[in-house]
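These are the structures, in structure tokens.
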Structure P
Amino acid sequence: MSIVLYHHPYSRAANAVWMLEEVGVPYELRPVDIMKGAHKAPDLLALNPMGKLPILTDGDSVVTESAAIALYLADRYAYGRLAPRADDPARATYLRWSLFAPSVIEPGIMAKQAGWVYKETQAGWGSYDAMLKATESAIADRPYVLGDDFSMADVVFGGTLRFMLAFKTIEARPSFTAYAERLAQRPALQRAEARNAARRAELGLA
């Protein structure tokens, strides 16, 4: 197989499985035992100097960072289906919310949990309340980020929300929970969850 995802079910690689299932191309899951520090091995550091998962290789191409993997897969294998074309006005909204999740939601949650003291004007994620309002605005009156059309942006943005809701690190607003429930009906997500669960079982993890 050309596509290899370096994977552990307790890493962001778990959401990358959903990305691959939505795209619908063959791929290999290559186990990495992060509990034993295998993600810091020289061969993995050569692929990702950060020593983190997920890492995706596609032939000679190497992609790291969850949002980058999502955008890469959608553009290469589902262009016009999961990724709006470059001349589609929806492309702007698609990119906006795909990148909002890792650059605003995640650090905003971390800052809140850790009690960081900072100037909101100097932080890209602003205030926690502003982050929540902006997040809700993306889905408050529509089924998906692009309206009626599901896209890879929902895997990134929605995957982040699903994780935060599951671990109760974000306020469970009705629009968030309804969105997460819609996403849970995706056959590709159900297949991804089954693959992640099987890997957890193999590793003896809860």
Structure Q
Amino acid sequence: MSPGRRARRGPCGFTLIELLTALLILSLLALMSYRGLAAVLDAREHVDREADKWQRVAKFFARFEQDVQLAAPRPVRTAAATLPAWHGQADAMGEANLEFSRFSPAEGAATARRLAYRLNDRQEIELWVWPGLDIAPGVEPARYPMLAGVARFELQYLDARLAWVTAWPAVASAPLLPRAVRVRMVLSSGEEIVRVFALQS
């Protein structure tokens, strides 16, 4: 073949089939990379949600432990009656699951108060705080949501015979405070947590 005829053919290049094949391979690689990145981001988001959930659970139990360890063996006077120092119910029916008197913590300026923990109909554990120990007529507690996403919140109390009971005081001759309180919590995501807290009584 003469040099003139070779020059007229032009430079060698890729055919249309080769270009389409290369584009298809690059598209597949980009799709796999995107799916891999999406899976990593989803896993990270799930881990962050789980970590946040367990941090909130740990924070709730830290506050609950501090409160019950400061439980005061002091009944409370109201306008209608005298309430026991520690009052726990098995089936709250809209009332507080646990209500008790609490000493003032050593640190801070908080005073002795009447507290209650209850599970509301929005699957939140609420903390109720009265201004003081004795409850004046018409005084309502301040209510603070402590932990959301709780399907069940059950409490049991250790009596002097070292038996767990579901209500306190279980009998008229019961001490003012139980020896310990056991918490069974079932989260709305299905996890079950059981913790036992000794009282300083």
Structure R
Amino acid sequence: MFTGIVQAVGQITAAVARGDGLRLTIDSGELDLADVKPGDSIAVAGCCLTVVAVDGKTLSFDASAETLRCTAGFEGSARVNLEKPLRLSDRLGGHLLSGHVDGVGVVARIDAVATADGSYLLEVDAPEDLARFIATKGSIAVDGVSLTVNRVHGARFAANLIPHTLAATTLGGLARGTRVNLEVDLLARYVARLQEVG
């Protein structure tokens, strides 16, 4: 489990074909790797991946064809948000995330908010089948970053990005048309399922 509070921004240094997937090599940036070993999970751009090697500040992961099918952002030398899994003694600063990306959205708008000091308005078009899980004042993860939904219209949702979020994550580099990994709120998914079977 994760919280959507990004601990470091890493950089993909290699993405090499391996079977029908990719071996990703990532410079972990400022992420503390003292307690990280092969077999551990790390959220990479919101996607839970298993560490297969640690070499200094470099982490390696294998991304399967299925992972690549339902995510975005693992190509080239992309910058990626990194988060180690939640420990039971940790503060829950964001919201509970599984690291299982539900779908890929597309940035429809990202503009400075005229009345705020450095904040930006982000609007994302989510896949139609995820829209029912997104609610005003609910939570959503965008590339692994926990955000509060400000409003929803159809499959488009809006969130405010404060200066800290823009500086401490990859969201400051978003542009119109950028594809982003989305994970809807776990509680919304379970409530919807209960209504289906109830």
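Read-outs throughout are calculated quantities, based only on the coordinates presented, and are distinct from any laboratory measurement. These numbers come from a predicted model, not from an experiment. Cβ atoms are built from the backbone, for glycine too; each structure is taken alone.
Match the computed value 2.8 of distance in nm of label points 7 Å out along Cα→Cβ at positions 88 and 176 to one of the structures P, Q, R, and report its label. Attributed to the structure labelled P. For the set P, Q, R, ranking by Kirkwood radius over Cα pairs in Å places Q highest. Given that helix-only ellipticity at 222 nm (-39500 (n - 2.57) for each DSSP H run of 4 or more, over all residues; to 500), derived from a single structure, equals -11000, which label among P, Q, R identifies that structure? Derived from the structure labelled Q.
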